[in-house]
Structure 1
Amino acid sequence: MKILDKLAKLCAIAAGLLLIFITLMTVVSVIGRDTIGKTIVGDFELSGAAAGAAIALFMPWCQIRRGNIMVDFFTTKASASSQALMERFGAFMLALVMGLMTWRTALGGMNAWTSQSGTMMLGFPEWIVFSAMVPPLAITTLIALTQALFGFADDATEDNPELAV
């Protein structure tokens, strides 16, 4: 789990850097439009591509930190073992969904590579965005599967200290 934690941190850092890039590019484009009448051509295309990659890159960090929304209205009175079982089942379901998304995103990237599709204004290759999304989705799948099989970090420390994050 420590390796997955480090990979999740790296993904989150990369996502943060992408968001900084989007912000700076937008600021430069808006200032350029208002001062000299020129913008960065295709800035909205690059923003969309970077935002899509950033969302995928934040997913491993969110899952490893248990940051996904849980609706516990009906389970607050359930026993701790029942809640743990339901959380592990939820992690398993997320692993299935993320695995499906990883597979389909990889196929989408291969299709974008084969067709050499690009954005409308810049012709920015779409396969690059897909290839940036596949690894973090796969890492999220592994994290969720690990949590489903072995429990979460706070559960793991009680039974197996070596699994703790």
Structure 2
Amino acid sequence: MKPIYQPDSKLDLCFTRVVDVPRSLVWRAWTEPKLLMPWFCPLPWKTIDCEIDLRPGGIFRTTMQSPEGVEFPNAGCYLDVVPNEKLVWTNALLPGYRPSVVSATCGTDDANFLFTAMIELADEGQDTRYTATVIHADEAGCNKHAEMGFEAGWGAALDQLVTMVKRGI
């Protein structure tokens, strides 16, 4: 059987890394608001609020704050939740699968694009293979996200997650 999701290099951004922390702790860092907030934005940005209803149709909401103190609320809807394996959400839908309105993302009014994000986790020996994929509606949104520094930003956030886990959660 062919998987439903097929990557498209013109519409999707993706990176995979192996991190030396247990998959169960990476999962907790993604699914518990108090654990997500310290690492979710690359410093000096901050996540100052988070709400998670971890089920398909449930809310995934964060408020990011720029170094200048400007707040950027983001709300989305979980599409798929497979504990310790896969987390899929979108900003194209609000909780309960209600259609969303495009809003500014991460600090600039022209960075308003719809996306679906997927985090996949797998054991790699005692480490965790971490794959982040962001699926965009069109090439313009994908290009804008790449220009914003998708891989560097999401990679820095992952580094912060790993540091937090190693310090103990």
Structure 3
Amino acid sequence: MSLQTSHESHGNPLDLLEELVSANDWPFDRASDCELMFEVGGRWCVCHMFFVWQEELSAIFFSCQFEQKVPQTKRREVCELLAAFNAGLWLGHFELASEDSLLLFRHTIPLRGAPGASVEQLEDLVDTAVTECERFYPALQMVVWGGQTVGTAMAAALMDTVGEA
């Protein structure tokens, strides 16, 4: 998932992100100069990426949502699971949107004083989101649909596996 260029953007970082998305043949929609949405297929789910460039703040807001609504009866356990996952993250965090019970991974990168976002930074954002969502998704399924405890789901999610079955 890499562009051949390694130049830095001096304008809207979403222009550079659109090049990255196009290079990977991901379906996308550029609703405006300051919004870009695209999808990345993962092993467990499709990640719906949403980037917003806030020029006044010189910041990129980013969120990644996957198609999993949390039933009202499981909100407490899912919030506990989110807190446990978030404690181990270096970049971004998971949250449960209260209005529609959808889960998302989000992060904001301030770029004030920087010449712009690099291809590598944008690749890292997408890679991190997909990696963390892929790690989180099975634990979420265990809690929501499998009836497992948060502790059991966390242990399974953090277990290092070797090879493929």
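Readers should treat all values here as calculations from the given coordinates under stated rules, not as data from a laboratory. Since the model is a prediction, treat every value here as computed from it, not as a measurement. Cβ atoms are built from the backbone, for glycine too; each structure is taken alone.
Ranked on mean projected area of the Cα convex hull in nm², which label among 1, 2, 3 comes first with the largest value?
Working: 1: 11.8; 2: 9.9; 3: 10.9.
Of structures 1, 2, 3, the maximum of mean projected area of the Cα convex hull in nm² occurs in 1.
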Practice item. Work out the source of 1.14 here, i.e. which of 1, 2, 3 gives that when Rg/Rh (Cα atoms, Kirkwood Rh), for residues 54-149 alone is computed. Key: 1
Revision key, fill the gap. Distance in nm of label points 7 Å out along Cα→Cβ at positions 38 and 126, calculated, reads 3.1; among 1, 2, 3 the input was structure 1
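A value of -7000 was computed for helix-only ellipticity at 222 nm (-39500 (n - 2.57) for each DSSP H run of 4 or more, over all residues; to 500); which of 1, 2, 3 is the source structure? Walk me through the numbers on the way to the answer.
Details: 1: -26500; 2: -7000; 3: -11500.
The read-out was computed on structure 2.
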Check your understanding: Which of the displayed structures (1, 2, 3) returns the greatest value of relative contact order in percent (Cα under 8 Å, 6 or more apart) on calculation?
Key -> 1
**Study point:** Structure with the greatest value (metric mean count of other Cβ atoms within 10 Å over residues 78-85, set 1, 2, 3)
**Key:** 3
